[in-house]
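Before anything else, here is the set of structures, which you'll find just below.
Each reported figure results from applying straightforward, stated rules to the coordinates on display, with no laboratory input. All values reported here derive from a predicted model rather than from experimental measurement. Cβ atoms are built from the backbone, for glycine too; each structure is taken alone.
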Structure 1
Amino acid sequence: MNSRFARVAVAVVGALTVGAGASACTSSPGAAAIVGSSRISVATLQTAVDHALADPQAEQQLGQDRAKFTREQLGRLINNVLIANIAAHDGITATRADVDQQLAQFAQSAGGEKQLEQQAAASGVPVKDLRTFIRYYVLQQKIADRLVADVTISDADLQAAYRKNIDQYDQVDSAHILVTTKALADSLLAQVKAKPSSFAALAKRYSTDPGSKTKGGELGFQPASGLVKPFADAIFAAKPGTFLEVHSQFGWHVVHVIAHRTTPLAEVADQLKAQILQPKREQLLLGALSAESRKEGVHVSPRYGTWNSANGTVAPPSAKDELSSPAPSPAS
């Protein structure tokens, strides 16, 4: 789950207290950044940094370069103002139910609510700020959903994605007895056809495959790519319940084809569409945030750096500006 927080925090983590420090203004003293009519104070930024690094693991993992982390936090504070602006303009909201649902999904992925809280704190999201973090995440995802709503996926692209992931959707459960001679394989095949219940005992007695013989020859569900080609070709073509003999570079296999599990394209179409659209979602979301930052005007105090609207980050300050006045500078 830490990796998930690292991914989703690109635009949201760290902006958890932005509302308290953002207000309309016409001047800039004490401002870390100004986004349109919203002012992010130095105090707000410092509070966000201190809260994010309060957890010992967060301090160890994220606080080694405090100046860099502060820039990241400021960039995220700025992005959250932009996200809130876009959401308000488009009538997008994050309800309590939306937040509860996303919280439950994160908790399930983390292994429980307590584990989620621990992983969030280690990633720089204090427990008391977790719901606010998730609210911004939900807003971001809803904005991205709107941006890709009219993007179409061709049947050819969907089929290509399905074939690319076929190992997940087409698998066979089998068991085998591996021996060195065809004569022995012929004999064993005749025995298991006559008495199928003898297969496991014969595997334990005769199989030379140490990985499966102690399990009665069981290989479990496997995709074709996980098996040698002659073996895969034979079992994927056979009907479940079949006993057959296959020769490969490892020797002679007496095989029981137990089951063939397939997931049709129709059942995973939505999942595949989401995968295909993910790069486009990210591109369109970044573009929307960039456009909003140019429209609003983003100004960052030169002591922290300059705003890069193309990628939504605060670039490092020049040496001469690093300790200068906090008065904001024009966006880059």
Structure 2
Amino acid sequence: MRNFLCLAALCLLAVPAAADPLPSWAETETKAAILDFVERVTDSDSPDYVTPADRIATFDNDGTLWAEQPVYFQLIYALDRLKEKADADPLILSSDVLRAAAAGDVATVAAGGIEALLEVLAVSHSGMSVEAFQDDVRAWLETARHPTTGMRYDAMVYQPMLELLSYLRDQDFQTWIVSGGGVHFIRAFAERAYNIPPEQVMGTAGPTEYVDGAVMKLPGIDFVDDKEGKPVGIDSRIGKRPIFASGNSDGDFAMLEYTTSGDGPRFGLLVHHTDADREFAYDREGHIGVLNRGLDEGPDRGWVIVDMANDWTQIWPE
């Protein structure tokens, strides 16, 4: 009997401890809340069990999965391409906004709001096939570098969020991107950066037309996938209310509200940029990632707010 007990004890010692699915998350209440939620909705004996078919998780992109300062990375791409087009044909700079953009005056473009941004995108992103555009985005990512970190833009993804995406998928969640950024822009790199296939990427979309075997990008905007547009897009594309949603700004408020207003277990997660040393610190003021309503109302709604400085032990992948 004694030998049997010793053998059993040795067997237990030989069983490796389960690997931490979120190693870049500090051992805080935030991490505990995520693990607890996922365990509850995936345990078939739990009253909060959710079938795999209904385990839908949606994520904003800019400021949630990758960085967004000093401006959205897509805007930096658009400015680069606008300058190239203007060098070849200066007549395309037909407005003060376009002239400012071609000169690299980001402040003027930002001050013009969404209308100015759309004007820049209309000129810089149109007139080519979707495939040619995405090839161009991938080529730009190979050579472009962030103005302060010197990193590749697609290297400035958040390691803790990559772990969260992987953890959810391991637990039979579908992970979707629901972004205000351009859908064709994000689809160019989402699979490589996040392991999210292009068919699970939603974003702002411009008009297109089919011409001689190709889908061509046209000037203008058909659908803005931001603020109240996010729940509308989710309903149209996914057809189910998510049970998990994550964002970082008030542009994501409606998506988190829609997600957590449903019946049964729900999880809302906001990334709060509090780490000026390792990334950037910003919230209530500015032109990018403004977070007011989420900070004010999120806790009372039961949303979990990530304190980047304290909840993440690592920012970028190594």
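For mean count of other Cβ atoms within 10 Å over residues 179-186, the highest value in the series 1, 2 is held by structure 2.
To which of 1, 2 does the computed value 16.4 (mean count of other Cβ atoms within 10 Å over residues 259-266) belong? It must be structure 2, since only it matches. Quick one: volume of the Cα convex hull per residue in Å³ came out at 167 when computed from one of 1, 2, so which one is it? The structure behind it is 2.
Output the label of whichever structure in 1, 2 has the greatest value of distance in nm of label points 7 Å out along Cα→Cβ at positions 219 and 251.
Greatest value across 1, 2: structure 2.
Calculating FRET efficiency 1/(1 + (r/R0)^6) of positions 171 and 211 (r between Cβ atoms, R0 = 41 Å, to 0.05) for structures 1, 2 picks out 1 as the one with the greatest value.
Source structure of the calculated read-out (helix-only ellipticity at 222 nm (-39500 (n - 2.57) for each DSSP H run of 4 or more, over all residues; to 500), -12000) within 1, 2: 2.
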